[in-house]
1. For which of the structures I, II does the calculation of helix-only ellipticity at 222 nm (-39500 (n - 2.57) for each DSSP H run of 4 or more, over all residues; to 500) return -13500?
2. With FRET efficiency 1/(1 + (r/R0)^6) of positions 166 and 350 (r between Cβ atoms, R0 = 25 Å, to 0.05) derived from the coordinates and found to be 0.15, which of I, II does the value describe?
3. Going by distance in nm of label points 7 Å out along Cα→Cβ at positions 206 and 374, which of structures I, II comes out largest?
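Every number in this text was worked out from the coordinates using simple rules, so none of it is lab data. Predicted model only: the values in this text are computed from it and were never measured. Cβ atoms are built from the backbone, for glycine too; each structure is taken alone.
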Structure I
Amino acid sequence: MERLIIVSADGHLGAQPETYREYLEPAFRASLADLERDNRWFLDAQKSLRPTLPADMLEAVDSQYALRSGGEQGGFDIGRRMRELDREGVTAEIVFPGHQVAIQPFFSVINNPFPPELRAAGARAYHRWASDCFAESQGRMFGVADPGPCLDMDATLRELRWCAEHGFRSVQLPGNTADRALPPLTDQYFEPFWSSCEELGLVLAAHAGYGHEQGRFTEFARGFLDRVVKAGKSDDGGSMMQAFESAEDSPLQLDMGPRRVVWQLMLGGVFDRHPKLRLGLTEVRADWLPPTLRHLDLLAAKQKTPLSMKPSEYWSEHCFITPSSIHICEMEMRREIGVDRLLFGTDYPHPEGTWPNTQDWIRATFKRVPEREARAILGENAIRCYGLDRDRLTAIAGRIGPRSEDVLGEDHVVDPICVRHFHQRGGLLHGPERVDTASIEALFSEDLSRVGANPTSTCSPS
């Protein structure tokens, strides 16, 4: 029996600021001083929020010293990353820009505000550095590109082609970092972008944090950090981004942006015009999906829309979801979500992910999952979604992948201390989300009215 091919459809990659100097065009290199300053603050803030684990918990979750020996440095050290993948039994990764070990070069929601031309230059520098990393990984890492500002569509399309030719299999949606000059995704302005992605075989991606303006994270994080310091250090933290996503006053709390894009692309006719396009949602959970699709079907049935299929049918033909740090309840809902639509993600090197306990996380969540379904979710769906070379991955898995009987089945017992920590850092035991259907209905109506009012717009950003 073949060993399990585990493909993490959510990894994270990024270099220290100075590393980008040789990849950044000379006209923009002076701005690295600003990036270095922001990076120092970003790292200091991360350290201030990082919890101190009790000794028994640290020993349980870090029995192989991956944490204590600096394993998170694999965020930019590819040699270390390959050792961590081998130890975890992970065959390959789809990697997004950015992690807690370094700030991104100018273009992300984590950065302070930078002008569009510098954001575009930073994205190009990241792509070229990351492409070198993919080559070093010898076929185990595949990239998700950043679309850049998308204000110059010709330049955007040239960069898409470069990325597709240099190891990238996906690209985040336009507006990943919001810009008020851009029209909504339903607008015909983006038609060349969709056409190019379909031609190049690039999977569209929406990751947690999609659609926020630069500066909001920093503004929130400074206030949040100030409150944490005043209140005393808490052991409930994990990372700055985790705090950003979970705090009650966070811009990402109950954020609908990465979910809304699903019906925006449907209403905009993107999947109708481009039947080969695929969309992957990453790190936005998956338990909300079945009730949301049911509600979207009801909304579409009771009013006139440009849809040629039910929203649930578009989903089944075009979309995938990678919740990352998958919860037990999501595995129990796998058939509602779609066994062939659900992907596995470790979120490495983020501290809220499954690393450095990926195999125990699988043991805890896949107990009652038939092997055929487990193989699909753990790797086969990602191979199909991203067009990966299965024969090559089979050979790698034969060297480092776990045997099915070592991680699947009901006989495995995971240390209760680890289970408690998995829940603390990644919500392992959470129940299904209660979906806010009123918000969905309001946003769907807004997007539908925009399409109806302007069905053939050729809007250009101002």
Structure II
Amino acid sequence: MNAQLRNGRTRNLLVIAGFVGVLLTMVHWGGYAKGGPLLIAGIAALTALLLGFGFSVWYFYKSALPDARPVKVRTRTAAARQVLATLVCIAGLLFMIGGSWDEVWHRKYGLPLGEDFWWRPHILIYISIGLISLFALGAMLPILRGKGDMRRRFRAEPLLGLLALAAGYQVISTPLDPVWHQLYGVDLTAWSLPHLMLAIGFTGLMLTAIAIQLSLIPAGAWRTIRSIRQQEIFVLLMFAILGGILTQFGTAEWEDIHVLRIGSTPTFWMRPEWLYPVILISVSAFVGMMALYSLRLVGAATATGLLMLAARLVLLNALDAMGKGVGMTTNAYLLLLPPLLALDIWYAFRHKLAESNRIVFGGGLVIVLTVLIISLPLLTRMMIYPRVNGNTLPGMAVFGVVMGLACAWVGAQLGAALRAHSTAPQASTAEEADDRRVWWVGAGALTAMLLFVAFWIGTATPPIL
């Protein structure tokens, strides 16, 4: 048992070290306007915020309890959980729209003296975060009103408490973006540290919402996409929202490159040229594996990729983002489809052994090979950069394998952890979760959101004429 405990701790330390290493590397490649001790202090402060969130999760869920006193917490019904998951999904869609619109305005109008904090795309993102926080607070009212030790109350409703913690982290980290620009200058790059913090927070929110949705779905054996349940569609939608945000965050600065020269973002050109396909490998392995292992549904990875592509097409057309002067594309989303499809094919023949790490790592290698053999030739036809040649291929292959295996394993572990919250509800509970009134709430909220977005975007005045 001690050996297993030591192995578990070693594995966790390696995962944390890998995460910190990737985070610091992205901060370095993201660039910054000012360096020196002030920058180190800023990185340390934001890292402390992230560690503080990790400590709060450990304290409420893993710390030792002094006694076994009972607590009194009124648990949420299945219908309430379904409404919560649906509303968070819709608010996540609002975040995706705001993020895409923000990129469109940055491409059209630039960064107006670092004063973009209150322009409309950002306000749309803030509304999304505020709504999720409001939903999370309402959902955890039973925890706040319960009796007994607070940690025990959190553990009585673990997912609702975790959603509230993640929402609190996101609320605290959101204002740090303008503060960062005030202290360190205008470093207009997708990978600036405050943007990384926002991406991490949004990932935590969506994964928690996915776990809440999965708690309404009976656990079962592996199946194919043909037997998908209605409630599982929401899971795919949330994975598509998360995958779309991660893809935009990871690949935005490779969009619309027509000339190989250093422009207004010299930091971007300091990144290694092999990096772009490695990002494609990482996103497809991470999101694809989570979708597969959380739903145990062969075809879930491809379905997620198709939903990501469809959402991207709708947003680019609605925002008029593919024309001259903006030049946003669907390239990355199209290049993600072959590895996601290959992953589903792999699991179509290997899902009976899915619990084996050999199958997980095999899936990671399938993704890497598919990107190198299929996506890279397509990339050379779609884009002039990155170049695929003898100088870049070794890095693409070596680092692609490293990140493909790592992200596949982490994605499979997270997917299985999310799936662990699935239950086999009683018939009456299942019927309550499927109550038509729940779906009407979702349809009404989605309609209201789309009408508001149409008004908000349609009446927006560009910051610079």
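1. I
2. On the way: I: 0.50; II: 0.15.
Attributed to the structure labelled II.
3. That would be structure I.
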